[in-house]
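Values quoted throughout were computed directly from the atomic coordinates according to the rules given, and no laboratory measurement underlies them. All values derive from a computational prediction rather than experimental measurement. Cβ atoms are built from the backbone, for glycine too; each structure is taken alone.
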Structure 1
């Protein structure tokens, strides 16, 4: 629950409609400003991060303010730039002691503008997939938590369920989040052969990739698939469930997902980074900074907790028996 006096703002309308952002900061408890790249209602991602942040700050006398840039649903460059400018205005008005910036777009369009400035405010990032040097981190006033997908561990999970899989197709959307993942995958020595990396832009591209790899692969690894649009003329985002259904119908192969809602969207199994742990880790750093610490006290590092997800309905449809030893370790089981 939020403390009295704290509030949330969701960036639902475009910049001209967001001029009133609340009263300026007053004397009293320090303010912690949380700036999210995405929208508040992203249940398995942003909502989990917020839970972790709140858990870490329990008992701390501070105001919490949350701002949501909404750049997953609103993907235009103009929107992203405007959202970053709005976040910077809130910093100037609120004068927070600590700023938590979550996911890469919050760094690209907001936090990087403060790298190397005299603090406070101190900046703590979380959920970052790219090399933090891209944003000028670390800096004297910035530290944070990396998100490093459990690629090798996810493939090991897949092989526990389908030991014979040896030829892997990797599919993701094309975004600031997924480009670093593809680059990271290419540096790994994996127990399977990656046949291809596909990053479709449109639904037609997605369907063409499925057809292109029919009979050439025996498993699919999925990362984030949230920015694929209906067509070049229709920018409506295609839901994850629809994309996964087309994949399951088209290839009927075991799938493993690295993203937080993989099993819910129909993927057979998943091992995602715990977004709650990402939030908790950034919140713990923020707590220490409020108590007098500095960013230099906290080296940049990833969290290491994986979140196993399973979809037993997909397993039944594919005729796959998931070992009970795997099921009992899963945090999310879709039955």
Structure 2
């Protein structure tokens, strides 16, 4: 069921390390990979070049062929095979859930019935949902590809199930930054961390309350070709608060008022406020959140006068900005900047 984890079927961006991981599965099962490589139009010369890349379409052809030929959708990661159709069964078992949170919990629970080499877990704390992988035994040379693929499987299913992009706040991996690190922003959004205790990704917990939008018929169609599930990023984010945040961060000439934002989102101002209220946020709270983050970033990273920062983040004068910033952070902008400078010196 795994297709290439990257964002477009025509761009050669999938690392050759992932191709070699599939070849490693063939070596484990003592099967010749030549037919699979030929199916994907990957030459021996390309395979030997660690800097080479393949397209999403090539990787989809390779992984799909390998999973069926080896009859292992885990491609040699685990101590037992996951026969062809295992991940389709996971999708089907999660599809009847009332919301995304229940669907992910079912996925994690049912995955444990298939294999005990790893354990998937969903934890919610402080408004943040974290999906992580607990490794129960060494995964060996296929570790990176296994952990990346497991997270992409679940993230792809979650986006497909609610018909929405899920904006990640970050992802972590328990191995050193690989030579092909540049591929990771195409796999996972947000801040990336290597050398972490566990493989994981994080996102706004409000996504968990979104109802599933797919049915059995849609599932059968999707399983015929996994590329849209694991590769193509959803453009639309159904969590309205996140879409408003993105507009406020980018601005792009859009005034930060309800009428302008609602028009940009093809909503009425009344609907904008109502839907945000249903998600447990307000437009003012989102504006404050974005302005606070932008102001804190400029105070930490630049030497711009505080008055200029105040104007840049939408305040009419320094006095009102200082009052708001103190309410957000508990300290004045000047004190916050000094604290940042002191931390920088101590770190050095």
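Taking helix-only ellipticity at 222 nm (-39500 (n - 2.57) for each DSSP H run of 4 or more, over all residues; to 500) from the coordinates of each of 1, 2, which one would give -9000? This figure was derived from 1. When distance in nm of label points 7 Å out along Cα→Cβ at positions 73 and 209 is computed across structures 1, 2, the figure 2.4 traces back to 1. When relative contact order in percent (Cα under 8 Å, 6 or more apart) is calculated for each of structures 1, 2, structure 1 comes out greatest.
One of 1, 2 was used to compute Cα extents along the principal axes in Å, and the result was 72, 50, 36. Which label is that? Computing Cα extents along the principal axes in Å on every structure in 1, 2 gives 72, 50, 36 only for 2. When distance in nm of label points 7 Å out along Cα→Cβ at positions 65 and 161 is computed for each of 1, 2, the one that comes out at 3.2 is 2.
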